[in-house]
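In what follows, structures are represented as C-alpha cells.
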Structure P
Amino acid sequence: MTGHLTENTVSPDYKITSEESMVVIKLSGDWAYDPQFPEEIDVQLQQTLQQSGIKSVQVNMEQVIAWDSALLTVILSLTELCEQQQIYFDSSLLPSEMTRMLKLVANIPVRDVKKHIEKDTSFLHNVGTNVIASVKEVGEVISFLKNASSAFAAMIKGKAQYRSSDTWVIMQQTGAEALPIVSLLNFLVGAILGYIGAIQLEKFGAEIFIGDMVGVAMTREIAAIITAIIMAGRSGAAFAAQLGTMKVNEEIDALRSMGFSPIEFLVLPRMIGMMLMMPLLAIYANFMGVFGGAVVAFVVLNITLEQYLDVVIKSVSLNDVFVGITMSVVFGAVVAVIGCQKGMSCGNNAEAVGASTTSAVVTATVIIFVAAAILTVLFGVLGI
C-alpha cells in the first residue's frame, strides 16, 4: 500500500508492506506539518494491523528529510495501538530524537495517575484537600500582612519607598468615586430597616422609636458593614485585578530589579487610601441610612422629620459612632490587604487574574463578617 499526500517540492511519501508476520512502514520526503496526512495514514495503519498473523511493526524513517510533532503523534498512536493488540513495535530505524521523545512519553504513568485520581475523589479526601488549601491560604495572608505591617512601620519612620501622588489617586478612587453606590445602597438599607421596624413597632404603638432603631443600627454596625462589602466588590476587586495584571506583565519583577519594594510602592498607597477613606464613607453612610429611615417614617407612619431626628439624636451616642468608625478602619485594612495579597499572589495568565479577583471579593467579605462578629463581642465586653 503506497500513498502520496501533498504536491510540494519534496512530498511526504509512505509505503506500507507486509512481510510474513511483520508490517513495514517506510516514510520518505518532507513530513512537516500538513493537517491532511495524519488522519489518512492513521486509518490505513489501523486497517493493516487488523490483519491476522501480524506480530511486529517496523517504521523506517531513514529517507525522511524533516518531521515535526504531527508525525510524532502518529507514531505515538501507532505504538499505543501495537501495545493494545500485543504487537511488537520496532523503533530501531527511527531518528534518535524521536526515540527519546517516545521513551519520555512512555515514562509518564498516565494510567497510574488516573487510578490515583479516581481513588482519591472521596468526600473525606475533598474535605481534607480544601482544609489544607484554606490553611495554606491563611498562612499566605498572615505572611503578607506581616510584610504590609513592616511597610506601614517604614512609612511612619519616613523610610518607605512610595509616591504620595499614588495615595491621592487611590483616595479619590476609593472615596469620591464610590459615593454614588454607597449612597444608594445605604439609603435602601436604612429604608428597609425602617420599614421592618415600622411594621413591628406599629403593633405596640411605639412608632416613634423607629428613629432609635435605625439610628443605632446604622451608626454602630450596619453602615460600616454595608460600605465595606461595597468596597470589597468595588475597590478590593480592582486592587486584585491591577496588581494581578502587573504581575502577568512582569512589572512587579521589574520593580524588584530596580530596587523598589512592591509592598511599599504598590500596596502601601492602597492601604493608606482605603483606611483613610473608609471612616469618611462610613460616616456619610450613617447619614444616608438615617435619611432612608426618615423617608419610610414619614411615608408609612406620618412621623415628621423633626420628630424623627429628635429621637435619633437622643438615642445615638458617641460610643455608637466610635464603634462604627473603628469597624470601618478595620474593614478598610481588610479590603486593602486581601485585594493586594490576591493580586500579588496570582498566576501568570489571564485566567489566574480573574480567579484572584473573585477570590479577593469572597475572602474579604467573609473576613469582614468574621471581624464584625469579633468586634461586636469585644465592644460588648468592654461596655462600649
Structure Q
Amino acid sequence: MNTNLLQDKFKEFFGNIDAHLFFAPGRANLIGEHTDYNGGNVFPCALTFGTYLMAAKRKDTKINFYSLNFPQNGIIKTDLKIFKKGSDWSNYPKGMLAVMLKAGAKIDCGFDAVYMGNIPNGAGLSSSASIEVLTGVMLNHFFNCGFDMKSIALMAQKAENQFVGVNCGIMDQFIIAMGKKDNAILLDCNTLRYSYVPVALKGISILIANTNKRRELADSKYNERRGECESAFAVLKQKFDIKALCDLNIEQLESAKDLIKNPVVYRRARHAVTENARTLKAVELLKAGDIKAFAKLMDASHASLRDDYEVTGKELDAIVAAMQKQKGVLGARMMGAGFGGCSIALVEESCIEAVKAAAGKEYFEKTGLKADFYTAGIGDGAGLVK
C-alpha cells in the first residue's frame, strides 16, 4: 500500500510534525475452523496487507482520530481525561486506550492518529482486531509502557469484549500481534500454548475471495452450533476423561456414537474432532515441506464445514467449488464463522489472474454476486515501520 496519502492527510490535519508510522496486518486462519471453543487448535497467519497508522504525541490531553476508510466521520475529537464509548469505528482505539490505562500504562498526554487500511470491512479478516493491536503498539512505543506483544494481544481482546461489546476469542488479536513472516502459528486458544510453523509458499500465494454475502445468520448459527457441541461434550465426558470435545480422537468418538442420540449433534462433534486432527496433521505436513498435501486438508476442512457443521451456505460453497476446479489451485475452503464472508485458497502465482477471472465468472453466474479477490503472502505481526 502507498502510505503517501496517509502522510499527506496527517500533514494536512495536524502539520508537519514528528510523526511515526505503524502497521498491523490482517489475518487468515489456514485451517482449524470452529475448533477454538471446543478446546482445539487453530492455525492462523498474519497477512501482508493490513492497517497503517500515522501518529504523533501532543503537548495537551486532546486526542484526534481520523480514518481514511471512514472519511464521513471526519476527525473524531476526544480527550484523554473524558473519552467515552461512541457509535463509530473509534471505539476500537478508544477501547485499547481504556484497557491499557486500566493495566497501569502511564499515558500522560494526548495524540493525533490517522488510520488507513486495505482490509475489507466485514469480510472476516479482522480489521477491528488490526486497529486494536495497532493502537496498542503505538501507545506502547510512545509512552514506554513495557508491555510484550502477547500482553498487547490479550488487552486488545479485552478491549473488544469489554469496551466494544463483542464476545470474540483470542485468535485474531494473537496472530496480528505475534505473527511472523513465512510462518503460521499453531495456537491452543484455551492455554495460549503456541508454536511457529514454517509455511514455504514458494511460487504460491494466498488468494482470498470475499463472497460479498452479508453474514446475517452467522451469530445465531454460531450460538446454535456451540450449544450442539456442548450437548455432545456433556454426554461424552461421562465415558471419557476429557476436558473438551477436541481432546477426543475420531476412533474414540465413533466408539461412542450410540451415546449421542441426535445424529445432528453427532455430526457437529465429528466436525470438531476431525478438524482438530486435520489441523495437527497440517503442522506435520508443513514441517515436512508438503504444501500440496496440506492444501488437500483445506479441501477436506471445507467439506466437513459444509456437510457436518453446515455453516457454509450456497455462496461460500459456490466460490470454493469454483476455485477448486481451476488449474493452479492447490486447495480451498471457507474461512471464519460462515454463511458469507471469505474463502481462502492456495494458488500458484502464475495462475492467479486466470483463477480470479474464471472463478469470479462462475460465482457470479451461480449467485448473481460479484466476488472480490485479494492476493497475499504471510507477513510479520504489528510493529513500528518508521
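Quick check on the output: 24.5 is mean count of other Cβ atoms within 10 Å over residues 234-241, derived from one of P, Q. Which one produced it?
Traced to structure P.
Assign the value 17, calculated as relative contact order in percent (Cα under 8 Å, 6 or more apart), to the correct structure from P, Q.
Among P, Q, the structure yielding 17 for relative contact order in percent (Cα under 8 Å, 6 or more apart) is P.
Work out the source of -23000 here, i.e. which of P, Q gives that when helix-only ellipticity at 222 nm (-39500 (n - 2.57) for each DSSP H run of 4 or more, over all residues; to 500) is computed.
Checking each candidate, the match is P.
If Cα extents along the principal axes in Å is calculated from each of P, Q, which structure is the one that comes out at 106, 56, 42? Show your work: numbers first, answer last.
Values: P: 106, 56, 42; Q: 68, 50, 39.
Clearly, the read-out refers to P.
On mean projected area of the Cα convex hull in nm², for residues 26-73 alone, which of the structures labelled P, Q is highest?
Of structures P, Q, the maximum of mean projected area of the Cα convex hull in nm², for residues 26-73 alone occurs in Q.
Compute mean count of other Cβ atoms within 10 Å over residues 202-209 for each of P, Q and report the one that scores greatest.
Top value of mean count of other Cβ atoms within 10 Å over residues 202-209, among P, Q, belongs to structure Q.
Please compute FRET efficiency 1/(1 + (r/R0)^6) of positions 210 and 330 (r between Cβ atoms, R0 = 35 Å, to 0.05) for structures P, Q and give me the label with the greatest value. Provide the component values of the computation, followed by the final result.
Details: P: 0.75; Q: 0.95.
When FRET efficiency 1/(1 + (r/R0)^6) of positions 210 and 330 (r between Cβ atoms, R0 = 35 Å, to 0.05) is computed for each of P, Q, structure Q gives the biggest number.
Which one of P, Q has FRET efficiency 1/(1 + (r/R0)^6) of positions 98 and 314 (r between Cβ atoms, R0 = 41 Å, to 0.05), as calculated from the coordinates, equal to 0.50? Could you put the intermediate results ahead of the total?
On the way: P: 0.00; Q: 0.50.
Label of the originating structure: Q.
Figure out for me which of the structures P, Q the number 2.5 belongs to, where distance in nm of label points 7 Å out along Cα→Cβ at positions 154 and 178 was derived from the coordinates.
Of the options listed, only P reproduces it.
The numbers here are math on the coordinates, done by the rules we state, and not lab data. Every value quoted in this text rests on a predicted model; they were computed, and no experiment measured them. Cβ atoms are built from the backbone, for glycine too; each structure is taken alone.
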